[in-house]
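Next up: some structures, all given as structure tokens.
Every read-out reported here was derived from the displayed coordinates using simple, explicitly stated rules and does not represent laboratory data. Quick caveat, the model's predicted, so the values are computed rather than measured.
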Structure 1
Amino acid sequence: MSGTNIDGVPRQAQLQQVLDLSKNMVEQAGRGEWEKIAELERQRRTDMMHALEAPLQEEETQQVRDSLEQLMQLNGQLAAIVKDARDNSVKQYNMLQDGHKATQAYAKVGEQN
């Protein structure tokens, strides 16, 4: 049976599920729903392993390649969102640290007067 896994599910349907999960991950990242992304990633990894467990048939090579290219593009989008969120978190942390240092310095000046 060409293009199916041991459960009889067509490979392309499985890969579409992986792509749908990836799109959902990008949407969740845009909203900052990091815990939801972790859940989706676990499911996506499992689905991907199932989709690729059966040997690839020659006639499905292009479809699989196209799906993997889309997946890489979505991963790139997700990585960019995560990087931006991380950078923003670092900036906010640094601002809080600077504010804390300024407060401490001000308190010391007040103690000296």
Structure 2
Amino acid sequence: MVNIPRQGDILLLNTAPRSGHEQTGKRPYIVLSHNIIADYSNVVIVAPISSTQRNYPLYVPIHPNYQMKTTGKVLLDQLTTIDYEARDCKFLEHAHEELVTELLLKVRAVFQKA
């Protein structure tokens, strides 16, 4: 039985195979979807965390003052849905609540009407 990922959980996932500019390989991802999605299905919506040096409005840095083990930037333009029962998921840590709040506010821009 797989533990059900919760909003704000950081998981180590391998999302290969991918193509193009999509993040691939084993890396940390943060769960952004509401817990109700995981409660009624075996999927969650996640965003990759990368050590990229590039700056982009939808790349949100994990500030050191959050005192988290995970470092880097959350790439909000690369959201993906994963089946956590079919993937090898390893729980790393739960994100600081201020980071989760910031991510949820910024990710709204992805779904704004153009």
Structure 3
Amino acid sequence: MTQYLMSVWHADGHPSVSEEDREAAYAATGAFNATIQGTGVWVFAGGLHEASTATVVDGRGTEVVTTDGPFSEAKEVLGGFWIVELPDLDAALALAAEASAACRERVEVRPFQG
């Protein structure tokens, strides 16, 4: 079995999504989460606050430098993720399609290194 990161990408702040649509997506995602927890593929998942709450830490030099805001300026940001354990990439892609439909966003699938 391989663990996969299924990451949710969205426009920061969901500017074009109504509150009603957002709540419907949250409810559908909650139902999806309950389903995959019951199947045993769930390892961990979480939603993230908007990118403006991020802090970047750079400890490569002699002093630690922290910067408010996201690491990169981008139109799309990481909004949440699932870590799942599945037999192969095809199963991960099929589950990601269900996740995308539930959260109403695009979902990127990446395997963890062995």
Among 1, 2, 3, which structure scores highest (criterion: Kirkwood radius over Cα pairs in Å):
1
Work out which structure the value -29000 belongs to, where helix-only ellipticity at 222 nm (-39500 (n - 2.57) for each DSSP H run of 4 or more, over all residues; to 500) was derived from one of 1, 2, 3.
1
